[in-house]
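Bear in mind these aren't lab numbers, they're just calculated from the coordinates by the rules spelled out. Since we're looking at a predicted model, the values are computed, not measured.
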Structure P
Amino acid sequence: MYGLIFAIFFFQTMSFDWVNNVVISGITSINSQLSHLVINNCNDVIVKNVKLIAPDKSPNTDGIHVQYSNRVTINGCTMQTGDDCISIGDATYNILMSNIKCGPGHGVRLVSP
């Protein structure tokens, strides 16, 4: 199990852990091996004008994964991924998404434990 957890966190492009009051803007991520952007245990996060690109046949290349976070806004982002454009994990509250361009990914998914 340790190896799997290590792989998940090692192969993501960007991770914000235990961060409050942050704006993530104008970033482009291409061909991440897993999730492009992870928001974990954060409060008051704004993600805007971010572009995330992966081949349509690449497994597990989520665009943005949010978990254990509160008050997250995702606006004006483009996600061309092989899996979920946005995945929402456990204990995530008050998430607002608008003006999202998603495809060929699977859209927005609520992840269960």
Structure Q
Amino acid sequence: MSGLWIPVVGSICITFILITYFMLKSRDKADVQTTIRDALDKGNPLTPELIEKMSVIKSPKVADLRRGIVLVSLGIAVFLAGWLAGELRDTSPISMFPLMLGFGFLTVWKINKYD
């Protein structure tokens, strides 16, 4: 089997994971809207606390911190896997992408003044 199949299959897997993630996230938002619409149709009051509990939108401060930590960890893990496998020359450029994205999210988290 050709070595070309490895990046092709990897790209297909990543694309499948991203499509699944966005479809499930969209379905979750639609379910929240349906629940709110049903509650309003039945005449139930919607309190701010209830809407906040049902909200799928998370705090951007927490999201930036979480994304930053995950991406930095992923970058370090790829770097260490390449180092342990003796393929540091091939994996270090790959590990820099999530590492720098993670540092970017952590910088945004630190700089922004969230209310």
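I have -29000 for helix-only ellipticity at 222 nm (-39500 (n - 2.57) for each DSSP H run of 4 or more, over all residues; to 500), calculated from one of the structures P, Q. Which structure is it?
Structure of origin is Q.
From P, Q, which structure was log10 I(q)/I(0) by the Debye sum over Cα atoms at q = 0.12, 0.20, 0.22, 0.23 Å⁻¹, for residues 42-97 alone = -0.27, -0.70, -0.82, -0.87 calculated on?
The read-out comes from structure P.
Rg/Rh (Cα atoms, Kirkwood Rh) computed as 1.15: which structure among P, Q?
Q
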